[in-house]
Structure I
């Protein structure tokens with residue numbers, strides 16, 4: 001279960017240490033409280049990030065389709081060309097030499113845009129290579145998706161493909177998390 005909180009408190013009583021979160025989602029809070037009920041759970045907290053809007057994602061694919069027609073390559077290949085250029089959309093992970101192909105299959109499975117680069121042997125971990133594992137746009141935050149849109153808009157303009165005006169693009173990017 002996942003919920004968004006904007007404040008936290010902790011306190012101690014005879015039963016131990018307690019951590020309480022303030023959330024606007026009453027139903028999710030009640031469900032989580034009932035679900036935990038004396039069972040151990042691992043809880044992770046991380047800063048909230050607005051997700052990309054469906055409009056931005058749909059617009060990217062409209063442009064990818066138009067660009068693919070001009071370039072005469074599949075839209076998925078157009079998409080994959082942008083992933084390494086977005087920036088801030090990967091993690092570098094040490095992977096055992098004989099498991100690199102296995103890691104690549106697992107990481108990329110079910111995600112059109114996920115890909116990997118082998119950066120070579122780890123200096124401090126013999127028998128391992130550093131693998132740069134790129135996230136796909138379904139994992140992107142607002143800033144990453146905006147950079148992806150900016151990249152394809154630039155290339156579409158270079159090919160003479162009509163795009164939204166800068167103000168329309170700004171409006172669309174600003175609507176992330178609202179739809």
Structure II
């Protein structure tokens with residue numbers, strides 16, 4: 001039985017304007033990923049791997065190309081449509097410290113997407129889901145009220161992983177997710 005294509009990228013381009021002219025960060029990228037499959041993008045530092053992931057999620061807007069998620073070109077989606085789609089598409093950032101709000105506790109960071117997308121019926125269910133996610137990524141329950149700056153890089157990365165898994169997305173961009181572990 002053949003798996004359904006979850007994501008297809010066609011001729012994806014991202015150019016940045018510089019004083020010396022356009023910088024071609026991503027230029028003509030093509031690939032598809034079937035449901036349940038993993039794709040690793042390998043290359044030298046600065047070759048556009050992270051930019052490709054951010055463009056796919058529309059954290060950066062593409063210069064050209066198509067991004068088909070479940071057959072629909074998400075480059076045409078409105079902001080409201082993208083906000084809804086973000087439940088299905090998440091990212092684990094390369095730098096956990098920069099991607100975590102320093103004013104939020106571990107619990108608040110992991111709970112945030114669940115609250116935004118109204119995934120828990122009540123506070124008890126929310127607390128249980130946060131603890132389940134912490135256990136899944138190997139974070140001790142005793143860290144629930146700590147802040148990112150109080151933790152080492154590995155634990156901060158685990159918070160980011162838990163946050164990305166919280167909504168049970170269909171697609172996750174992992175931008176060097178184990179570099180800090």
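Computed from the coordinates by the stated procedures, all read-outs in this text should not be read as laboratory data. Worth saying up front: this structure is predicted, and the values here are computed from it rather than measured. Cβ atoms are built from the backbone, for glycine too; each structure is taken alone.
Quick one: percent of Cα pairs over 17 Å apart, for residues 91-138 alone came out at 38 when computed from one of I, II, so which one is it?
On the way: I: 30; II: 38.
It traces back to II.
Taking mean count of other Cβ atoms within 10 Å over residues 35-42 for each of I, II, which is largest?
Numbers: I: 7.0; II: 9.6.
If we compare mean count of other Cβ atoms within 10 Å over residues 35-42 over I, II, the biggest value is for II.
For Cα Rg over 2.2 N^0.38 Å, which structure out of I, II has the highest calculated value? Mind showing how you got there, number by number?
Details: I: 1.35; II: 1.10.
Once Cα Rg over 2.2 N^0.38 Å is worked out for each structure, I has the highest.
Given a computed value of 3, 13, 17, 15, 14, 12, 11, 7, 4, 3, 0 for P(r) over Cα pairs in 5 Å bins from 0, in percent, for residues 99-170 alone, which structure among I, II does it belong to? Mind dumping the intermediate values first?
Working: I: 3, 13, 17, 15, 14, 12, 11, 7, 4, 3, 0; II: 3, 19, 33, 26, 14, 4, 0.
Considering all the candidates, the number was obtained from I.
Using the calculated result -13500 for helix-only ellipticity at 222 nm (-39500 (n - 2.57) for each DSSP H run of 4 or more, over all residues; to 500), pick out the matching structure from I, II. If you can, show how the numbers build up before the last one.
Working: I: -13500; II: -9000.
This figure was derived from I.
If distance in nm of label points 7 Å out along Cα→Cβ at positions 19 and 59 computes to 3.8, which of I, II did it come from? Kindly include the intermediate steps, with their values, before the conclusion.
Values: I: 3.8; II: 2.8.
That value comes from structure I.
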